[in-house]
Structure 1
Amino acid sequence: MIGVDSNVLIDLFRNRLPSATITELSKDDRLCTSEIVVYEVLCGIYSAQHSGEQRLKDLAAVLDAFTFIFPIERATSIKAAQIAGKLSKTGQTVQHTDALIAGSLLANGCKKLLTKNVKDFKRIPEIEIISPLPD
């Protein structure tokens, strides 16, 4: 399974990433993401001056390519808290949404993440960052 972070989806919508990227990945492996990612993307859509129904339809179409969209469950909360707690003990921080995304993926057996947010996710040793995309 390959987890997909919100920044990848946002780049898709902003035409900074070819839509074929998601299609190609889904041919070789099952794609997954978290409801936290869906939330982050929806926040962007609803806060844009020209959000419109088309962007919501575009998001729904992209999400159809995903095998799993993991809900926020107790296992997610526990794993996210463990991640944040371990990092805090070492003097590092992680945004709550990033901890929840990682917790959601890991609680559901996904250890790979496609993200541009290498700086933050590389501090989570259980997550393997794949195909980091250029800024």
Structure 2
Amino acid sequence: MIRINENITLEDWELTETFMRSSGPGGQNVNKVSTAVELRFEAERSPNLPPAAKARLKKLAGRRWTKDGAVIITAEKHRTQPRNRAEAEEKLVALIQQALFRPKYRVKTRPTLASKRRRLEGKKQRGQVKVLRGKIPDD
């Protein structure tokens, strides 16, 4: 069982771990021991995640989201299975916490008439300065 926050915990049936041989550090051991972890989280079927968070999770997961609604996280950075397992769980928790954060709704605003006038006045003054830099005509 993995705890995401005080309200949400992931049950054991939602998670599946598979181990495979890892590329990366390990020397001769890399060919013998399955240290890489592939953590599969059944996000679509999870009763603990709210629907809005599932939609954001799908967007955040990108290519890690499968057609049947699971998120697949891999970890093969370390030489040992327990450290890779812990790293995969940390990645999953971070991804779900990011999906739980609801972005603030942006209220569109328009510039006031006075600010538009000030901007245009500034542009006119700047244009006048540039015109005065030009060549003086011969009379």
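Derivation of every value follows stated rules applied to the coordinates shown; laboratory data play no part. As the structure is a prediction and not an experimental result, all values here were calculated from the model. Cβ atoms are built from the backbone, for glycine too; each structure is taken alone.
Tell me which of 1, 2 gives 2.7 when you compute distance in nm of label points 7 Å out along Cα→Cβ at positions 90 and 114.
Numbers: 1: 2.7; 2: 5.3.
Considering all the candidates, the number was obtained from 1.
Here Rg and Dmax of the Cα atoms in Å was derived from just one of the structures 1, 2, and that gives 14.6, 44; the source is 1.
To which of 1, 2 does the computed value 1.8 (distance in nm of label points 7 Å out along Cα→Cβ at positions 58 and 98) belong? The read-out comes from structure 2. If relative contact order in percent (Cα under 8 Å, 6 or more apart) is computed to be 30, which of 1, 2 is the source? Going through each structure in turn, the value belongs to 1.
Taking 1.00 as the value of FRET efficiency 1/(1 + (r/R0)^6) of positions 82 and 106 (r between Cβ atoms, R0 = 41 Å, to 0.05) derived from one of the structures shown (1, 2), identify that structure. Clearly, the read-out refers to 1. Here helix-only ellipticity at 222 nm (-39500 (n - 2.57) for each DSSP H run of 4 or more, over all residues; to 500) was calculated and came to -16500; which of the structures 1, 2 was it taken from? Label of the source structure: 1.
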